[in-house]
1. Looking just at Kirkwood radius over Cα pairs in Å, which of the labels I, II, III belongs to the structure with the highest value?
2. I, II, III: which one has distance in nm of label points 7 Å out along Cα→Cβ at positions 167 and 255, as calculated, at 2.5?
Structure I
Amino acid sequence: MGQRVGIIGVGQTHHAAHRLDASGNEIIAEAVSRALDDAQLAMDDIDAIVIGNMDHFENINYVDMWATDGLGSCMKPVFKVTTGGTTGTTVGACAYYHAASGVFDVVLAVGWEKNSESDTQAAIATCANPVLERDPFAGAIGPLATEYSMYMKAYGATEEDAALVAIRDRNNALNNPYAHNRMKVTVEDVMNSPMLSYPVKFLDMCPRSDGACAVIFAGESKAKKLCDRPAWVHYSIVRHDYTHFGDLEWQWMPTLERASAQAYKKCGISNPLKEFDVAELYLPCSTTGVKWMDSLWFCDKGGAPKLIRSGATNMDGILPINPSGGVIATNPIGATALIRVGEAAWQIMGRAGDRQVPRVKKALATGFGGCSWTDLFVLGADLP
């Protein structure tokens, strides 16, 4: 029988470009141990586990078996999920459905990546279409730059608008002890950083990180018993509509539009900018922090530059976005989207430390991946 589900514990590693102090299994164990501590549980309390990463980056097959020691999964059901950049949110969604099904009561979701021991660019390039995708799509920078160039042309957005997003997220990361990049930056710093692919500059773009995240989902009766304030899952949607070069509508993000519209309708949300108290968004580049605001229905088409410049998405604004510093600060790819879910849950649970937004009752978390895929979670302090 189906059941409502809440998040009762979150753990993540201290992220860095090179975690030379720990193997892949050890960073997984670090996140799992911290999630168990956060929920005040032991491994014996976990009924099932879902794990995911960008397995072709590290060239590790059957990571669900390879990671047994780090997961503590011996003699437990384990399910592996890999969906590119959205892996983290898909892992979270899979764990949520495991618990919601009623088959399992307490489910552990784990995303991880050890980018320092992988060749990300080579892995992406060998998966790209050799004719249409190898140049513009064999990586993230080219297509993101192309998208924002088209948005700039259509709506008059500027490089400075994106720089405001970069300084917002990077400066928010100063309050996050787990963040990879913790640096105070100005608009001038961003604008003067090296150009990668016009209009994307070095400080607009996310890093490659080593790290892991673990999130514990529990069915209603267990969640109420084990946690004073669970972050209840109100809705989860996975929107993986494959996109070819000629299909993409450059001025907006169709999968994000459709996913968010469906979630808002199901959750009775008519004004997301005002009804959410915080949002942890998968923004791999500061340009997406402008362009995708339209597709999240936070503003009218083309209204994102004005929204960003108003300060509405700052920590003291109407809807604080990425108090953790977001993807621009931390990007262990297989865990990146799950971190968004975990950080949003911590905000509802009141456990976000120096990055806590006051009185959070409803939170949004998103995941993004190649071919313009979108995942989305709506979390709440009250039962759905």
Structure II
Amino acid sequence: MSESFSYVIRKILLFLLIIIPVVIILGAAAFWFILDTPPENPGNQSGEVTVGKGANIISVSQQLEKKGLVKNSWYISWRFRILSRLGEATALQSGRYVLETGLKPSQIITSLTSPSESQRVYTSLEIPPGLTATEIALRVQEAGLARAGDVMEAIISLREEYPVKSNPKGLQGYLFPDTYKIESPVENGIDNPESSREISERVVRIMADRFFNVLGEIDPLWKGLTLSQLHEKVTLASIVEREYRQEDEAPNIAAVFNNRILDGMPLQSCATVVYTIEETEQGKPFQKDYLKFNRRIFERYLEIPSDYNTYFDKGLPPGPISSPGRVALESAFFPADIDALFFVVKDPAAGTHTFTREYKDHLAAREAYLNQFVIKD
């Protein structure tokens, strides 16, 4: 080998030693920065992506490409793998997401590993005041979140996690009525038993936590009550919730029931009669008749032998008959300072009542109410 040939070889090797690293660096830069661009002219403004439990990046990246959220599934797949090896990316989080089509692959990876609240898909669950546990469970099922039976089981079984007196109805009365944003399940909770049970427990905990947070706002000293004392107040609030129409009358209604208990009188709440018919075994034989006459309450219903029927039994029922809202809870904890023992409807359209102490005055108020409907010649 001549000296000139050796010189050429050395030059070539030197060139390669310089150019190869440059090519690698440029290639890496192109891969990392130039290819990290959103798709051009996407058909939609956003797309929904589902990441199941244990889903791998390959299946997710293929879904992203199909939805038009990335140009190439292979690119985001490899980028995620590199970031994972470098410890720069956490695992994919299961859930349903709405992603904008203008996101870069790097931003999408962030969205699927550390999603913001706005990117997750939520189901709105509206729970108005005054619902029973059965009615709440049906609302959850109608929202497509979980099966009603699983919700009922969670309402009963999760009672032990909260400062609630033991009773067969579990957390009934301790689930705060509100409109909740519940993260939508990856799999339909109605069709998947495991998902249904998991979501049921999550929903019940959210509502129970909300109840005790609101209770702390109403009376920060509630923790000083015994479980029985708290149970009595929540039970009273649940009855008030089903009785009042005007908010300013709720404390008066709570006071009437308190006064009747102190005087040894039965509460005689029609709301508890309705609950007895709709929710107890003793009331089942009367349900068909009750519905046939458009939920009118007849005198025979007052004699249904149930602990929940406050015409049949003195004192409070064994537990709450509904989920009380803030107004009813405030009224039960801070009832009005009045000595009334009776109340009767005054204006059915306005939902107002007449409150009286003496029975004769109560009868007069009742007569005045009934006379509104008498047709005079």
Structure III
Amino acid sequence: MKKKIITFIFVLILTSSVVNAKNDLYDKIDLFGEVLENIQKDYVDNVDQSEMMDSAINGVLQSLDPYSAYMSPELFKEMQTDTKGEFGGLGIEIGMESGVVKVISPIDDTPAAKAGIKAGDYIVQIGKEQVQGKSLLEAVKLMRGPVGTSINLTIRRKNIKKPLEFKIVRKIIEVQSVSSKIIGKNKDLGYVRLKSFNENSDKQFLKSIKKFEKKSKIKGYVFDLRNNPGGLLTQAINITDFFLEDGEIVSTKGRKVSETRKFFARKGDEVKGKPIVVLINNGSASASEIFAGALKDHKRAIILGENSYGKGSVQSIIPLRNGGGMRLTISKYYLPSGKSISEVGVIPDIIVEENDDDFLINSDKDNQLNYVIKLFNS
């Protein structure tokens, strides 16, 4: 009898807390309605309530994290449309930070990279439009346009007081994700530059490795993931698996059971234990961080350069009943050590800062790559 009374009291308390939570939510909804009513009645200018509601919805999503966002029906349709060469881009991966658009990474050989845009830059103005207060997707829309047309970007850069102005001509962005060559004083290092994790990156990457492995004097490898903004999770797993004999590569954890998974390496090291150095910088994000972080945790590679970006979450696109959509973070990545990549990134084993000038793969001024070559020769 006593047990039943205790159970009843517990259920009563639980029910009461749920009711109170619901009442609190309804109070907030009523308050929101009151705010809208006062804006409509007393605000100095006429306001489009539909646009205001879109902004409110987007504000809720962006308060969760920098990657969740609302897309109006018009914007959602535009994002899904195959441009068929009519529209071009600048070649930058961007994110949000404290309400400001931040460059995650310029992509190699694109207009943005050639113009001098750097990872970590803040875009404060696009053309004549101030970026503050706009959503990430609105900023993307402003930067897109017909191929051959130009756009002016105003940039704020760390340690530079004055804003920087860049005029960039839009192009169709086609990324060849893998390039490779022989480097080193004695031409005995295999260098592979991985620009992104696209659908066929693993095949291209493995082809380069097999070509190098046929050369008997290759003594080690340099994998360059600087300014690689990431891409497909499956590609990150496949490419990492080329160099591990066993063990966990990455795990994802979310509220749903279906979003909580672990991925493991299969037996077989494509370079047969040869030493590996992975180059990363502030523009290395997402899939790049999975690759670098897993090889670091398994002590399979030396990570050299600067801290990576810290983009360790998975987004899903969810269609909405009004024809719009929402991008929502549904899980986070965790390295084999159990550490989250989010906002922390991968810390290099050896920290070597980039030059003030943009690093150029074929340049003698690339001090990070030169450091790696000396490392192998020491």
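A short reminder: the numbers here are calculations on the coordinates, not readings from a lab. Everything numeric here is computed off the predicted structure, so don't read it as measured data. Cβ atoms are built from the backbone, for glycine too; each structure is taken alone.
1. Values: I: 20.3; II: 25.7; III: 23.3.
For this comparison of Kirkwood radius over Cα pairs in Å, the top structure is II.
2. Values: I: 3.3; II: 2.5; III: 4.9.
Source structure: II.
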